[in-house]
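J.: Listed below are the structures to be examined.
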Structure P
Amino acid sequence: MSFPAVAVVILNWNGRSFLERFLPSVCASTYPNLRIYVADNASTDDSIALVTSRFPQVTVIRNTENEGFAGGYNRALRQVDAAYYVLLNQDVEVEPGWIEPVIALLEQTPRAGAAQPKLRSWHNRDHFEYAGAAGGWIDRWGFTFCRGRLFDTVEPDHGQYNDVAEVFWASGAALFVKASLYRELGGLDADFFAHMEEVDLCWRLQRAGYRVLYCPDGIVYHVGGGSLPQGNPRKVYLNFRNNLMLLHKNLPRGERRWVLPVRLMLDGFAAIRSLLQGRPAEVTAILRAHRDYYKWRKTYRSPSDRQAAPLGKLPGAYTGSIIVQYFLLGRKRFSRLSGIPRKTS
């Protein structure tokens, strides 16, 4: 096996406790052609002092302001030279040999553009983790889910997803991507700030003819919610706004005309559900997300649709509705979804 240069880049914002706990595992990685970076997004704690004093083998990149996940990575990666970037969350613990199998898969697979390892929960280590599990999918209305995680239902890992698989998106918690393609496609979209920017990047990779993969032999453990916990109104706002932006950017124009109205209606039902469950802050966040999506749409200039294949034609795109499957039919596991090919379950 050849060992192309790999740069693991951890974006940090006030993450001293995470770096102290998890950076030692990253530094213990066995990949022989590796450099590790901490890209600091203008932290106000002493996390960078910790890195420079305790981890001299780690290179620090200092961003002068917090530009979010997308903008922060774009700025930092301009200063990193490698064949592959690994975008790694600050709240991730890794196994020593986590890099080798993912790079081998990328090197051996024609037209491979990005990949993720298996994501398990740090808190519950025999279960998958919410943010990526065994690879990301998307349904016809733009709702994202994972092999091993549908909405808030996370499966235990008993080997059911130990196959290499082509997926729709790879988790931003541990995203492997060819550096040349990252630069060619303009990196992450800074308009997203945080949440779903990796889905957008993976969709653009597929539109450009590249593949997104899941590698079960690399394993990492993700805390999750390290910056914004589930249910936080800011997180709700970003997820709803960014999902609409994601669909608007990447769907073919004809498909966009009928998918977006349905999605907006489904968001309205989600707001009503939050209101009935006594979570008014979520309702406000959803309304703000719709308002700001319309503002963004007025200024966004869509590129040509020549490379925009119908969503249902792409690997990892589910042609049914995950809402119907999960809430109406009670199918809580990926393998129970109707229309899922046997080889992916």
Structure Q
Amino acid sequence: MRRFVLFIVFFAACIAVRGQGGVNFEILTFEEALTKAKAENKLLFVDCYTTWCGPCKLMSEKVFPDAKVGEFFNPRFVAVKFDMEKEEGKKFGQKYNVAAYPTFFLILPDGSIQHKISGAYEADEFIRLVKEGIEGTESLGNWEEKFRTGDRDKAFLFQYLQKLNKFNEWSKAVVVVDELLKVASDEEKVSKDYWFIFGNSQLSPSDSKAFKFLRDKRERFYVAIGREEVDKRLGEDLCNEILAIMGGEMVNVGSKRLKAIEKELKKMKLVNEKSLLASLEIAKVVEGGDIDELLDVCEKEIPILQGDSQLALWVLFRLAGPFLQYQDCPLASATPAQKARWEKIIQLKKNN
């Protein structure tokens, strides 16, 4: 009996020591964690990870179990981990726009973001970054508060926008873009320093004032940035639509929309027009479902895509799946003979 009691005491002590050895992650939903953080007057720490992510594993296996990391985190945070491919993670990812793994959030009890960190770090550096997010002027929350209270200094807006872009906070970023473009000169806008705005479809979507400026001032951008890069950006949104139609993501609108895209592309006179029109011709026949007709068109149009290797790769993936898996794609129901013909078309393209 005495041995049993001693074992229980020893086991309990081991659990207590183990609990103090690293970050105490709790199994809670986001709402439960937020409620607990508010009740305990703490921040909420969220680790957004996936099971296949190497840097995520590094943080879980090397950093979070570290005693000094736990000593720093546990008094300050309610901590949770969300697998971004499971239900709770997907919900959180949609709400907070998680686009990279691992991403770590410091969230205030009202649900607003105090700070955001992406990537893997050694323990000391990670503690420093988190501490900066809590206390420093570089936290997202601090910058957001300055913007909310009316700071419209050009240098501030420029730096704030770069920070939002870095952390994929695009819904907030497009608002800041509009404010920055009000105070920036045309010379600044067409410079290389500002190209990160106009060259990014998240910061300058096709219906934005920024994209309109890019389209209207394209000749000036040609001089500063180069025609090939500018034209690629001007046609990017239309290209994405073509690929979406090709992949079956825009059902029953393909034919009508493709005609409109073709008209718009020819009007724009982009340097990469031939490649875009070649992919469009392929997209036109996908919706009909006739594989032989699709292969006929591919035989003619795919060699034209050779000048744009990135677009060519996307077209190949859309038609046959990544690495010729033939799953969930237009060529999924192809016969062995049709697949052989397709692979010959690709080989011909490689040899051209």
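J.: State the single structure among P, Q that was used to calculate mean count of other Cβ atoms within 10 Å over residues 185-192, giving 19.2.
T.: P
J.: Among the shown structures P, Q, from which was the value -11000 of helix-only ellipticity at 222 nm (-39500 (n - 2.57) for each DSSP H run of 4 or more, over all residues; to 500) calculated?
T.: Considering all the candidates, the number was obtained from P.
J.: So, one more: If volume of the Cα convex hull per residue in Å³, for residues 177-312 alone comes out at 143 when worked out from the coordinates, which of P, Q was used?
T.: Computed on structure P.
J.: Continuing with this model, one more query. As an exercise: FRET efficiency 1/(1 + (r/R0)^6) of positions 193 and 337 (r between Cβ atoms, R0 = 35 Å, to 0.05), calculated from one structure in P, Q, equals 0.70. Which structure is it?
T.: P
J.: Which one of P, Q has relative contact order in percent (Cα under 8 Å, 6 or more apart), as calculated from the coordinates, equal to 18?
T.: Structure of origin is P.
J.: So if we calculate Cα Rg over 2.2 N^0.38 Å, for residues 121-168 alone for every structure here (P, Q), which label has the highest result?
T.: Checked P, Q; max of Cα Rg over 2.2 N^0.38 Å, for residues 121-168 alone sits with Q.
J.: Then there's this: Given structures P, Q, which gives the highest value for percent of Cα pairs over 24 Å apart?
T.: Q
No lab work stands behind these numbers, since they all come straight from the coordinates. Predicted, not measured: the structure shown is a model, and the values here were computed from it. Cβ atoms are built from the backbone, for glycine too; each structure is taken alone.
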